[in-house]
Structure formats: C-alpha cells, structure tokens
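Heads up, there are several structures right after this.
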Structure I
Amino acid sequence: MILITGGHEKSIGLEVFLKSFLLLTKEQKKEFHLFCDIKALETNLVFLKIKFKITKNKLSLDTGELKLTLFDKSKYSTPATSIALLKALEIIDVHRDILVTLPTSKDQLFLEGKQQKGHTDLFRSLYDSEYLGMNFLSPEEKILLITDHLPLKDVAKNINPDLIYYKTGHSILGYEQFFNGIDEVIMAGLNPHAGENGLMGLEEKNIYQAIQKLKKTFPRINFKGPLSGDALHFEKKKNKSQLFVYMYHDQGLPSFKARFGLTGINITFGLPFLRMSVDHGTAFSLYGKSVANYLGQYYLLNQALVAHTKLKSQKVYYGIRSNQNYQGPRPQP
C-alpha cells in the first residue's frame with residue numbers, strides 16, 4: 001500500500017491530495033490508505049463539493065474507494081500530524097509499503113514529547129540515524145542536500161566525509177531501488193568557487209575524501225567535484241541520470257524551486273521504507289478556498305505508484321533489492 005498521512009488540518013494538504021486522488025484510475029485508487037482526522041477529511045470533502053460516503057474504514061466516491069484509518073484529534077493531546085504519522089508507522093510493512101506525508105508545520109511534529117524540526121528530523125530521531133538524506137526529484141533533475149534544517153553558522157562544522165558518503169550512498173541505492181539508477185554524481189563545494197584550492201576555506205577536503213570512497217563503492221558511477229556550487233547546472237546532461245549534491249539547504253533548493261515550481265518531490269532515503277512528500281508547505285492562507293494548485297501532489301502520487309510497482313516486484317532486505325549487484329560494500333549506517 002501507499003500510506004498517506006494527513007498533515008496540518010488547516011493546511012492545503014488534504015485538498016491537494018483529494019483533487020489529485022480523483023484523477024487516478026479506479027485500480028490506482030486501491031493502492032492508497034489515508035490516515036487523518038475525521039473532521040478534517042469531512043470538511044475538505046464538503047468545501048471541495050465532492051460527493052462521498054464514509055464508513056469506518058473506507059471513503060466511497062463515484063470514481064472509486066479509499067481505505068481509511070480515521071481518528072478524532074479532539075480526544076488526543078498530540079497534534080493531528082503526529083497522530084496520523086505514528087498510526088501509519090504502527091502498521092507499515094517495510095517490504096511492501098511506501099509512506100507519503102502531507103504538509104504540516106513544525107509545531108505539529110512531536111516524538112516522545114519533544115518537538116521536531118520536520119519529518120526528516122523526526123525520522124532521524126525515531127530510527128536513530130543521522131544519515132537520512134533529504135532528496136528532491138523533479139521530472140528533469142535529482143538533488144541531494146548533505147545538511148538541511150541546520151543554521152548556516154553550523155553547516156561547516158557538521159560536514160564530514162562520513163556524512164557525505166552515507167547520504168550519497170543511500171541516495172544512489174534508493175534511486176536504483178525505486179526509480180532509475182544514477183549514472184553520474186556531481187558535488188558542489190561548500191565555499192565560493194569550491195574554496196579555490198584552500199584560498200577560501202579548507203572544507204572541500206572532506207568532500208574530496210568522500211568522493212574517493214564513493215568511487216570505490218560504486219565504480220560504475222562517474223563522480224565529479226567538488227565544483228563551484230553556482231556552476232553545477234552547467235554539468236547537466238540530457239542523456240544521463242545525474243544526482244546533484246549540495247552541501248546545505250539554500251545552496252541547492254533556490255534554483256531547483258525556481259525552475260520546477262511545485263512539480264518537485266521531497267524524498268527520504270535511508271529508512272527501512274521509502275518516504276515521499278510534496279516540496280511545498282502548508283499554505284494556510286489558501287485553506288478552505290478550493291484554489292490550491294494540486295499539480296505537485298498529482299506528480300507525487302504518480303511517482304509513488306511507479307515506486308510502489310517496482311517495490312512489489314522485487315524482494316527486499318534492509319531496504320536494498322536482493323537482485324542488485326553492486327561492486328564493493330553497500331553503505332550502512
């Protein structure tokens with residue numbers, strides 16, 4: 001199944017999901033399972049003017065059905081986003097299921113009473129792995145952020161060869177497992193002009209060390225870098241599946257979002273399962289107006305179906321297909 005967790009109840013998450021879900025075929029609809037607050041679901045269905053019937057575990061529409069796990073958030077002290085997420089994680093089959101999270105705000109994500117900085121950080125805490133990589137996928141580009149929700153002043157001291165190696169390794173294996181394999185990895189430096197051979201910083205040595213190790217683990221892949229972050233786009237080739245690796249959040253995302261808008265997916269690799277989400281936020285100001293753009297969510301659902309089809313056809317261990325044959329050791333956290 002593709003498990004969908006409801007985000008913030010006052011966000012556009014359920015709106016764009018429902019709009020996208022209606023466009024799927026009846027057979028495709030059977031692959032989805034939604035976890036959310038019952039009142040939030042009913043409210044969205046009503047203002048979207050969708051004819052529906054809800055039973056205990058099923059949403060019936062004119063064009064198909066959606067499996068449901070519903071709850072009443074008023075009976076919990078925990079925010080709706082966290083309730084939905086934890087309920088999904090209780091039943092997820094790591095060998096057969098994919099997780100899709102709808103947009104939320106940071107004040108809705110709690111783990112053992114502690115507020116988290118986002119879904120990715122929550123998963124890092126829950127699965128005790130600092131090497132979960134934040135990836136972004138569009139129809140034309142794949143990027144990885146080595147650091148993500150980290151203040152800029154802390155970026156340099158947190159980047160080390162292992163962090164780069166494991167996050168990049170997980171991403172390479174993840175794309176091979178769920179989508180198309182990677183032919184080439186291009187890494188940005190941390191400093192302007194990739195440090196100019198130490199003239200503007202020495203942090204690039206960590207990137208270089210990681211690249212040398214990655215070359216041994218994945219000899220079939222071409223690795224380039226570290227290169228100047230402002231010039232990575234010049235390395236883009238139409239006939240290759242490339243992964244562009246950036247060292248921090250606002251080094252990679254501004255150009256990605258400027259070019260692809262809402263048509264991008266946030267992917268977490270390195271978990272026992274695949275986690276996906278749209279790359280936009282809650283848009284609270286649009287809630288209830290039925291005007292939210294759903295194209296990014298529709299792209300996400302279709303990519304989730306692609307990944308799920310591939311997942312069902314292959315045997316899995318530790319999130320890696322047993323019929324994959326990589327030379328060298330697989331990166332392990």
Structure II
Amino acid sequence: MSASAIEFLLHENTLGVSQQLMEAAHVVPHQFACICSGSRDAGPMHWHRDIGPGEPAPLRGMISNMEHHGPSYLQWNIALYDDSVFWIVPRSHRRINTDEEHRQLAENPSVPLPGGIPVELNAGDGVVYTHLLLHWGSYYSSKMRRTLHPGYRPFGFAALPNVHWRHWEPGFYHHLSKTARKQFEIWDALFFQELDQIAAIFHIIINRDTDQFRVELVALHPSPHDQMVSIVMLSKLAGKLYSLKHTSVTSASLWGNGRDITYLGNHFTPEQVTELWQRFQPLDEKLKLPKEAYQPGFQRTSDYNPNDMPVDFSVEDFIKSWETP
C-alpha cells in the first residue's frame with residue numbers, strides 16, 4: 001500500500017469517524033489491507049464473522065463487552081471502484097447465529113442468508129462495521145475490484161479491546177510525512193506499553209500475587225463489567241506464548257505481525273511460560289466443548305465453545321484456581 005493511501009486512512013473521514021465511534025483516549029490503525037480482484041472468477045466465499053471459535057473470547061462475551069463499552073474494533077470497506085460484492089446481516093453483531101442461520105451455514109455457507117442484504121458501494125463510498133457482524137463476499141470475479149480494508153482499535157478504553165494486536169510492523173512509517181510519522185511513533189509506543197503491561201500481569205500470575213493481580217486487572221480493564229472477557233483473552237495469549245516457546249510454529253502465524261508476540265515472549269523463560277499456561281488451565285478447560293466440531297460462521301473446526309462464556313466462573317474463581325500451589 002502506498003504512502004498516500006496510508007495517509008488517507010489517517011484522514012478525518014476514516015480515522016476521525018472511527019474516533020467518533022469509539023470512546024477512547026486513542027484510536028489506532030490495526031491493519032492496512034486492500035481487497036483486489038483476481039485473474040479469474042473464484043465464485044462466492046463463505047459467510048463468516050472475523051473471529052475464530054471462542055477466539056479471542058466466546059462471541060457472547062465479546063458482544064457483552066461491546067454493549068457495555070461500545071465497539072472496540074472497527075473495520076472498513078472503502079471502494080475505489082463500484083463494488084457490490086459485500087453482503088451483511090444487519091444487527092447480527094448483537095447476537096449469536098439463529099437456528100435457521102446455523103442450519104444454512106452448515107449446509108451451504110455460500111448462498112444468501114435470510115435477512116442478508118448487499119452493501120452497494122459506488123467508487124468513493126465506504127462502510128464501517130464491527131468484525132462481529134455476519135458478512136459475505138458474494139462473488140469474487142476478475143472484474144476490477146480495489147477496496148481498501150483498514151481496521152482500527154482503541155487505547156485508553158474501558159476494557160481490553162476484542163482486537164488487541166496489529167498487522168503492521170514498526171519502521172515503515174519513516175517513509176511517511178512528518179505529521180503521519182509522529183502519529184505512528186506515538187501509536188507504536190502504545191502497543192509496546194500494552195505488551196509490557198500484559199507481561200507484568202503474566203508475571204504477577206506466575207508469582208501468585210493475588211492482590212496485585214486485582215490492581216493490574218483494573219488498570220487493563222477499568223470497567224466493572226465483563227472483566228472475565230479480558231481474562232479469557234489473556235488466556236488465549238498465554239496459550240500462544242506456550243506455542244511460541246515450546247513448538248516450531250512461527251510467530252507470524254500465531255498473533256498479529258509476529259514481532260509483537262516475540263517481544264512479549266522475550267519477557268519470559270520457557271519454564272515461566274509453562275508455569276503461566278498451567279495457571280490458565282482450569283479456565284481453558286471450562287472454555288472447551290466435549291469434542292472438536294465444525295462451527296458454522298466461524299471459519300474452522302474447534303474444540304472451544306464459540307458462543308458461551310464459562311458458567312459460574314468469576315474473576316475471584318479464576319484467582320482461587322491458581323492462588324495456592
């Protein structure tokens with residue numbers, strides 16, 4: 001993506017609108033992408049939400065987070081040419097799949113859903129939406145398509161955002177204008193500050209410092225609502241750290257740009273990561289289903305519950321699960 005395109009995504013009509021929709025001290029780019037036509041017709045894609053099954057938390061937990069605090073991630077489709085490929089199911093970001101949707105997604109996820117509507121974008125039009133929304137690429141053809149697809153997340157928010165990673169790497173912004181470069185330097189520092197904050201929380205959990213954990217949890221998630229959702233997201237990140245330290249999987253395939261999880265991993269020895277992951281095991285077991293299954297609308301099979309937070313497992317229950325050896 002060119003420097004001018006990136007600077008457009010910092011404009012009042014893009015970043016500025018995202019700031020209006022998210023109540024936070026800072027709103028920061030998470031990714032810069034462009035959806036392009038291919039050299040041949042590829043046909044319809046699958047209806048989906050841009051989340052995995054229970055990843056980074058069960059859907060109902062993320063919906064509750066949004067209802068209490070507003071959206072913590074927004075993504076855009078901005079058409080450079082007329083674009084009628086994109087479909088949505090309005091208000092589906094506020095609920096799990098209906099029984100009818102579940103049946104149809106299981107049978108054929110590549111045809112219109114009940115209540116689905118096309119989003120007709122003329123060149124220069126944009127639509128902003130949350131990644132929790134059911135949406136569909138109705139037909140990918142060789143017809144010219146260039147649709148910018150940026151995403152934005154907050155810092156200084158009431159909770160740990162549902163999307164708390166990034167896909168851009170430090171350094172590229174040195175090729176931008178002085179004003180844009182200064183913005184990215186500030187945003188870069190915010191990402192690293194949050195990673196340091198998460199590392200400190202993980203060390204507190206390893207050390208079983210329950211009082212300090214309560215203090216740091218409030219700093220990470222100031223709202224009294226849905227703190228368990230942030231803890232679930234921390235558990236997913238702890239699992240990725242375990243994979244980073246104890247398997248051959250690449251960092252880029254684990255989380256965001258790959259460099260950030262490597263930076264986070266450098267705060268820990270392999271033994272500490274093992275101990276950290278053990279602390280999260282009781283919670284992780286409560287997040288799982290009895291067996292692996294395909295989850296319609298979530299893009300893959302999984303043994304994690306795609307929709308439901310653990311029942312009768314509070315912040316204090318989580319603390320009790322690891323506070324004593």
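None of the figures in this text is laboratory data; all of them are computed from the coordinates on show. Quick caveat, the model's predicted, so the values are computed rather than measured. Cβ atoms are built from the backbone, for glycine too; each structure is taken alone.
Structural remarks
- Comparison of I, II by distance in nm of label points 7 Å out along Cα→Cβ at positions 277 and 293 - largest value held by: II
- Each of structures I, II was scored by distance in nm of label points 7 Å out along Cα→Cβ at positions 69 and 165; the highest score is held by I.
- Answer label among I, II for the case where helix-only ellipticity at 222 nm (-39500 (n - 2.57) for each DSSP H run of 4 or more, over all residues; to 500), calculated from the coordinates, equals -10000: I
- Structure (I, II) behind the derived value 12.4, 39 of Rg and Dmax of the Cα atoms in Å, for residues 221-284 alone: II
- Among I, II, structure where FRET efficiency 1/(1 + (r/R0)^6) of positions 157 and 173 (r between Cβ atoms, R0 = 25 Å, to 0.05) as derived comes to 0.65: II
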